[in-house]
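Enquirer: Got some structures for you, see below.
Just so you know, all these numbers are worked out from the coordinates, no wet-lab data involved. Predicted, not measured: the structure shown is a model, and the values here were computed from it. Cβ atoms are built from the backbone, for glycine too; each structure is taken alone.
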Structure I
Amino acid sequence: MNDFFTLTTAAGIAHLQLNRPERLNTMAPPFFPALRDAVRALHDAGEARVLVISSTGKHFCAGMALDVFGGDDALLVTGTARARLNFQDTLRKLIDCFTAIDEARFPVICAIQGGCIGGALDLATACDIRLCTADAFFTVQEIHIGMMADLGVLQRLMKIVPQGVAREMAYTGDRMSAERALAVGLVNAVLPDAEALLAHAMQLAKNIAAKSPLAIAGSKLALNHARDHGTASALQQMTLLQSSIFDTAEMATAIDAWKKKAVADFPALLPVAKF
């Protein structure tokens, strides 16, 4: 598919695995649209009910490849008013590549081993659920190279961990250990090693994929709206959302399977029309 990751789908579970361990799975500019397009293709197809993002090698991802910052790439030119205007559009497009994860109509589980550094933390915070290994660590690396993090972590991290914790990470770039990440709610579970991590992520994905994809998609829409809006607005959105997707046939299938302790057979979501 590309030089950055592999993508497979089975039984409603999509698995996107970063596969450049020799480069610490760093992100070069082509990585971003490749990730965006892969996630949005899954969204549009409707077959995937959950996505697991994992990695290979010692570290999950060391963030943006440093040679990007040291080169003469036109992406980073800001010497004139026109260049700065162009930079804004470029940055918006980069941000959108991780927003695709947040907007996907299925939950995204991020399985992190080793370092989750810089841009990797932007990616991880766009996911619904984060899991990690005992040797994992998290850092807002950008502050060490004289820039603020700009791909979403500053906006999303404060919705996940206490504000003071997010600010300390942003201002210092200090590494947060797996134990601390679990304590502050950045991750849901800490596993002993990468093998156990992936097994746990896949079991969680299997549990989610067994639920009604309609109810799961609605739940993600409601949770995201509540995260970004006040309670009154979120409750109003809930009345509109629930009235639009409430399906007694879907519920009957779920209740019947629950009573029989069986796995329900739900139809996939419809594919999104292409224009």
Structure II
Amino acid sequence: MNFFLCPLCGQPLHRELHSYLCPKGHCYDIAAAGYAHLLPVGRKHSKSPGDDKGMALARKKFLSNGYYNHLMEGLLGLFQENTGAEPVIFDSGCGEGYYTAGIFHGLTAKGKKPKMAGVDLSKHSLRWAAKRAPEVAFAVASSYHLPVADATVDLLLNCFSPLAIEEFHRVIKPGGKFFYVVPAPQHLWELKAVLYPTPYLNEEKQIPYDGFCYQEIRRVERRIHLPDQETIRNLFQMTPYYWKTPLEGKKKLEQLSTLDVQTAFDIHVFTREN
């Protein structure tokens, strides 16, 4: 299955050996790392959008060490419960591909034949994603302009990424599922207690979206031990706090050699209405 559409004319893209081509002659090279660039210049809001190289590497190192494998297991369980033999799966804001690859390989191990694609703004993240799962189609693209045809996706994952609900509704099939991962109230509480004088709980929401109905909200949580300063720094660098923390908070974090921290995620499961 060729997932992607031409971002300029909306025609289906056909994959050649090292490029994607559309019937109108638009051509998009596939990088040596294995991803395509489908973000038109006019939709770029910076020279290098998305996570920078350092953030992508920090997330890759942290997740590869299994600290969020409980979230992976929770997602995989939901995907197994809600899919048929050959599901079409899309990861919007896939980052460095930890969950994308885990879901693909987990479903394959159960005898299913998933067809998967993922997009992200960060080319640095997609280099890692394409290495994790060469069988998955990856592209630099915006969640708000998905290069995907209408009503073609069975299951869509959005994990800590921009919520482009109108685009999600467009690409998901009627009856298809949408998995939206957000931080639960206590997520990373101990980390925030170091960074800020008055830490706050994450807001707990249950928001209905037009065209979708709630199936369930499944919480996944675990207390984890960060054994050294590098691991603490990697977690910090992959969070929004990296950009928002005052200098004093960063200095306090740099003085820690270990940290025990609560992780808590809410997976909101929606069904696309007919």
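Enquirer: Given a computed value of 12.1, 37 for Rg and Dmax of the Cα atoms in Å, for residues 119-198 alone, which structure among I, II does it belong to?
Expert: Considering all the candidates, the number was obtained from I.
Enquirer: Which of the displayed structures (I, II) returns the greatest value of distance in nm of label points 7 Å out along Cα→Cβ at positions 167 and 215 on calculation?
Expert: I
Enquirer: Also: Please compute mean count of other Cβ atoms within 10 Å over residues 95-102 for structures I, II and give me the label with the greatest value.
Expert: Values: I: 20.0; II: 25.5.
Sorting by mean count of other Cβ atoms within 10 Å over residues 95-102 in descending order puts II first.
Enquirer: Here's a follow-up. If Rg and Dmax of the Cα atoms in Å is calculated from each of I, II, which structure is the one that comes out at 18.9, 58?
Expert: II
Enquirer: Can you tell which of I, II yields -15000 when helix-only ellipticity at 222 nm (-39500 (n - 2.57) for each DSSP H run of 4 or more, over all residues; to 500) is derived from it?
Expert: The read-out was computed on structure I.
Enquirer: Work out FRET efficiency 1/(1 + (r/R0)^6) of positions 143 and 263 (r between Cβ atoms, R0 = 25 Å, to 0.05) for each of structures I, II, then name the structure with the largest result. Don't skip to the answer; put the middle values down first.
Expert: Numbers: I: 0.00; II: 0.55.
Going through I, II one by one, FRET efficiency 1/(1 + (r/R0)^6) of positions 143 and 263 (r between Cβ atoms, R0 = 25 Å, to 0.05) is largest in II.
Enquirer: As an exercise: distance in nm of label points 7 Å out along Cα→Cβ at positions 23 and 183, calculated from one structure in I, II, equals 3.7. Which structure is it?
Expert: Structure of origin is I.
Enquirer: May I pose another question? Check the numbers for percent of Cα pairs over 15 Å apart, for residues 15-78 alone across I, II and tell me which is largest.
Expert: Top value of percent of Cα pairs over 15 Å apart, for residues 15-78 alone, among I, II, belongs to structure II.
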